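The data blocks that follow each hold one structure.
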Structure P
Amino acid sequence: MRKTLTAALAASTLMTGAAMAQDSTTLRIQTHYAPETVSGQLAQEFFDKVQTMSNGEITIEPFFSASVVGPTETFDAAASGILDCDMTGGAYQTGKNPAFQFVGDIMGGYDTPYQQLSWLYYGGGLEAAQDLYNQYDMQLIGWWVYGQESLVSTAPLSGIDDLQNWKFRSPPGMETRIFEKLGASPIVMDFTEIFTALETGIIDGADASGIANNQGLGLYDIGKHTNYPGFHSMPSDHLACNKAVWDGMPEHHRAIMNTAMESLALRTALTFEQKNAEAVANLRDEGVNIYEWSPEDLQAFRDAAQSTWPEFATTPEAEALVDAHLTYLDQLGLVSDSN
């Protein structure tokens, strides 16, 4: 009897050990954000939360400031197995398919993070986007949207007229076309090159991030002009993972990741409500000029943006996403009458 009990306990221990091994997930995740920025801190909270919720079964090895590969290369690095997950944004992948513009940054579209997130979860966005991501062996886990971005400039930026010949760093994709229509001179460069380009005068300004993140990056030490509230860009930073890695994870690990991602989305939107207001107050005290654009200038930008969307809807996937956005934006009353 004693031998039988001992054997049973040994078998049970082996089975438990095997189950623990099977329920172990390690993910190498890269973000382009520096750890000291607000978004970088929120990303670290997300990593910590996933590990705690999984009782240590999920281990995350984070890489900040695009330390393994450049921001635009993170998606491919995850798809090929150099990393496991990409925590940058879909707009970096417009060269693969213009449809990524409309999951990365539907410029001149939504006013708030909550509207944009509601399209993803309740407007059919996640299903449409998933078809796109899966074509490239990636799985979209979710978005974290910090709200409208603010521009950084070494010259006044009080409205549309100040965009004439304004030379600024732009991410790749639709933004360059829109700003060219408005008279600006966008220069596509890597996110990590912004500070040096501003410092050396290669550019007059930059589209980098939200005003709190811009402050955290030290950009207003050089560019003493900005706009707030923002209007031109509200990127959907994503978490996208190698599909084979994702499919191989236990179901409860995937559920933890999904739940933590939804939590990150809410915490990001709420945090930046407060952090952006705090940054504005501090920047004013530091002598930074903050401009609020007129309704007429804001509408001029929205008209230029919405008229540009069809120019980038050149694939079936992009057309489907634009139609989905326009349908939802129309319900929200955010589609320009001229389009």
Structure Q
Amino acid sequence: MSSLNIYGNDENLHLMRKMHQNGHIPHACLFYGEKGSGRKTLAEYFAMTVLCTGEDAPCGTCRNCQKILHGVHPDLIPVEHSGKKQGFSVETVREICRDAIVAPNDSDRKIYLFADCDNIGIPAQNTLLKLTEEPPEHVLLLFTAVSKSAFLETMLSRMMQIAIRPCTPEDCFRALTEQHDCTPEDAGRAIKSTGGRNIGLALRWLEDTSMQEMTRHASELTFAVAQRRQYEILRILSGYEKDRVQAEKLLQLLLLQFRDACTLKYRDDILTGCDRQSAELLSGMLTASRAERLCQAVQSAYEASQASVSLKLVLSALGGNLLLN
């Protein structure tokens, strides 16, 4: 974490400050939202708020705030991932449980940050249950994930859940130009191509030419589905048959496009896809039931890919389903 600036999520910031002012700090919190939405940044901001010794927390200038900003605070402890799926091993969790008993070094609290918990396993969660329910008084556990579904209900019942909301395109523009030194022109291009609701996504788009091509393909696919151009759909999808990671990213972008097409029937201020024009065209041709079937077809293809089904088979089936639906 290198800055105190948080763009968007005003309600969550207000909630965290109120909890601190009233002395009602929960013993465990889950920050969840899509990748790039600022889950970890907000979790670290909360940690800074809790550990701050200044008058208006987080002040950014006290010893604790400065240590967190420079990533060297001994009482804010990032928990290491392990294994092929980058989850948390039972042994790692047991070590945290043993360490939690030890008093903090520099502060009144000891904060453990379990970031990116989307692949946290059931054994690790079961090992964490007692610590999450009855931690030592000085311990605060922070978790981040894309979705609450990564956790067992028994874990969710023991933690406060904070949803990370999409920012506005205006917030995204300010973040890109003020904090990440993007030119207004580059910021505008990134916002236009990613929807401007996710700062991390916009940054990745600017840095990754393959992602720029992928958003173009998601837009072209949306146009092709709206116009029922079978050859175009199959041509684009076939280009991803040899790269499962890229194919899954494309499917995620396409799902956002289809959701935007559905959303545009009712409102136009909460779009998250990469191209409004193609979503508008598709929206004009969708019934509610067809919109649902299109989204389900893409979601099913994504889940099949994650389950290691033949990628060629998954994408071929999806190409047919997009026309049938």
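Every number here is computed from the coordinates shown, using simple stated rules; none is lab data. Here the structure is a predicted model, which is why all the values come from computation and not from measurement. Cβ atoms are built from the backbone, for glycine too; each structure is taken alone.
Annotations
- Distance in nm of label points 7 Å out along Cα→Cβ at positions 236 and 284 - highest-scoring structure of P, Q: P
- Comparison of P, Q by relative contact order in percent (Cα under 8 Å, 6 or more apart) - largest value held by: P
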